[in-house]
Structure P
Amino acid sequence: MNRAISYNHNTLAVIMGGGQGTRLFPLTQERAKPAVPLAGKYRLVDIPISNCLNSGLQRMYLLTQFNSASLHRHISQSYKFDHFGNGFVEILAAEQSFSSTSWYQGTADAVRKNLVHLRNNSFEYALILSGDQLYRMDFRRIIEAHAESSADITIATLPVVERDARALGILQMNPERRIVRFVEKPKDPDTLSSLRLDRSAYAGLGIRGEEQLYLASMGIYVFNREVLFDLLENELTDFGKHIIPSAIGTHRVFSYVFQGYWEDIGTIRSFFDANLDQTELLPKFNFFEPPVFTRPRFLPASKINGGSISQGVLADGCIINNARIDRSVIGLRSILEDGSHLHRVVMMGADYYDSPSRMTRPENQGIPLGVGRGTRIENAIVDKNARIGEHCILSPAGKPQDVDHPLYFIRDGVLVIPKNGVIPSHTIL
């Protein structure tokens, strides 16, 4: 049997469903972080699942805890496997048991609390993934590298420049790519300097140029089965902060150096920028090939009744009525009325098409779903099912970087209209 195929059959993926997602508030006000809509029609969790499927991995556990209803619904409606195969995407929600009554205290604690489920599976390697990162990786390569180096743990690492290194966990490896040191978010200049990647390693890693680089942990780990179980026989709560640093001195911990686009979608600004990047002529992340899988929807093609579109991404089921779209992402079932103008906007769309009975409910103030006539929006995220009236001007310009308002929020200088938000006509922010 082909070795890569053998590795796939012997690997179990565990995707972390995320904590409270406070840095992505208000997008996480009513949903888990991995359930946040992405690029018009996807969810963040579709990225690690698609990477697994495109790598031939079909056994996945998704560990969830906060605001998980929409995430559970998305998984159940999206990923269905052959009844006679062994593939699955199964949700393991935080639950009380006789041995524990607490919620997940961190990534390692979440896996520890579900060891009873993991032990019921036959696997040689455990692939631990985050549910809120944007990247494309063939996991067969890291698993093969892990096996060939006889590693106990392999950590996916990314070469980063100094300004990024201060906010990430930085690793140091020897010429064999064995990790000898780990420092979480190094701030001290001398400490950071001592962690620099040796320039003599650039050629072997395929790194071009002379810029000084550091190796950052991507939060992607491969564990041998028994090593994972042994390292969780304690009360340490987090892989990156506790388990990995302590294991470096006692186990064979190796680095797999990844070179490609990777973005931790941890803040409103990073989420906003990653979405708007899809409007570029050559986006950093390619959704086209290999495919990113998501929930299949039976929606009509988008209908454009006039207007202008410059660098726009339109999802299914939209109706554009003489609107102007500049460098914006327009999500499922979005309605843009005559004369509306969206500039640098991530519009997530709607879960349903409007009806007179729904529109006239008191909380909706008679305002239809979508963007009304003559309304201008810029530098904003419009969450799902938002109702924005006519002749509004919505922009964060001239306001503080962070604002809480009954109608909107501003985070990292980005205006956010929350899910189910209603903006009355003639509102000027």
Structure Q
Amino acid sequence: MLTRRLLAVSAATMAFAGPAAAACSFRNTVPIRSLSAAFEAWKAVTTAMAECGNVSSELDQEFRRKQPDAFAANPALYHIGGVSNGTIVPLLNANTIRPLDDLVAKYGQNLNPNQLIRIQGRVMAVAMMVNAQHFMYREDLLQELSIAAPQTWDDVLVAAEKIRASGKMQHPLAATMRTGFDLSQEFVNLFLGFGGRFTNPDNTPALRGEAGTRTLEMMRRIAGYTDPNFLTADSTFVQRQMQQGRSAMTNLWASRAAAMDNPAESTVAGKVVMAAAPAAVPGGPSATTLWWDGIVIARNIPDAEADAAFRVAMEGIDEEMVRANNDVAVWLIRGYRPTRLSQGVVASAQGRAPSYPSTPTMGLMSSIIGERAADFMAGRRSAAETLADIETAYVSRAREQGLIR
């Protein structure tokens, strides 16, 4: 619900944009390091941070795997972390990021209230954008083949079959199904769309059942229209498939939308429509999850370094950065002006897409799904065997972590 509230109030917040700030307002003399994802929004933010001087930013799609150990080190290996409502959980559980209330009071005068992510009453992160996987499709191609814009995943598969039958594309769909986080996220989207719940009130698993089976079966049907190497397909691979005209439809992150319209690297600029994620069942919610992305500050660093790091981070997510990079994200920052590229996120939210469940149990469940669902997708196990395998692994690890008694 938090991400939905962020998105709901962002339009009102945008209306109060004031004059743009100058380039970095101070000269930073403290060496600062950051670790975040590598999509366009983070490139824009870290470039703005670098204007302050003495800032080294590592943009790595494997950031979620590296961050827990890097922030647990003493001193921490990075000062600033780029996180989301999913990837912040291990850092919160390990107590390796610091409350930001004092720093917000000191340097956060230009932040909007909906950017402050409070956990148990304390500001633990500052959000900069909202994100979601939403449906992108080649409007020109669908119109040429008299295919109506899909509303459900069954509609998507019908459209994919028509495109393939036309001879225009062998792999009309692209999907982020790389083993690990990407594959897990596809499962999460569809599972929630089919009305599933991951755990019972006592934290025991609840995957086995109709929703789990239908999710895996739908994932396999989707994979039948994608590149055969789908278990290696991450967001960058899918983005390029769409940009190069090798695929016509995908459920991809909104943070990748701007790349579709970049004529320097896209052959389909202006032809891709952003729409709500398809529903898993007719009349159901958009089968995606809403996310926020933002910054955290390491706990295991001196206060003076934390002070400098937060001040640098505020320069990275200021209004000037947004004005120069308006289209690369659905920003929560003053100065943002919505464009057609943000329509998919807004439509998915209006389609009752849930926020990604940021809980310790979900973090554990997600990692196991990403590991074990590949066996089903590769044809090595049945749906029933795969779901049972995931639940068994989850119970074992949840007991080790004290999540199940």
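Every number in this text was worked out from the coordinates using simple rules, so none of it is lab data. The model shown is predicted, which means the values in this text are computed figures rather than measured ones.
Could you figure out which one of P, Q the value -0.23, -0.42 for log10 I(q)/I(0) by the Debye sum over Cα atoms at q = 0.06, 0.08 Å⁻¹ was computed from? Don't jump to the answer; show the numbers that get you there.
Values: P: -0.28, -0.49; Q: -0.23, -0.42.
The correct label is Q.
Supply the structure label, taken from P, Q, corresponding to relative contact order in percent (Cα under 8 Å, 6 or more apart) with the calculated value 28. Could you put the intermediate results ahead of the total?
On the way: P: 14; Q: 28.
Computed on structure Q.
The value -5000 for helix-only ellipticity at 222 nm (-39500 (n - 2.57) for each DSSP H run of 4 or more, over all residues; to 500) was derived from one model only; which of P, Q is it?
Working: P: -5000; Q: -12500.
Source structure: P.
Suppose Rg and Dmax of the Cα atoms in Å, for residues 286-325 alone works out to 14.4, 45; of P, Q, which structure was it derived from? Before the final figure, lay out the partial values.
Details: P: 12.5, 34; Q: 14.4, 45.
Source structure for this number: Q.
Cα extents along the principal axes in Å, for residues 190-341 alone computed as 53, 49, 31: which structure among P, Q? Each step should come with its number before you reach the end.
Values: P: 65, 41, 28; Q: 53, 49, 31.
Working through the options, I get structure Q.
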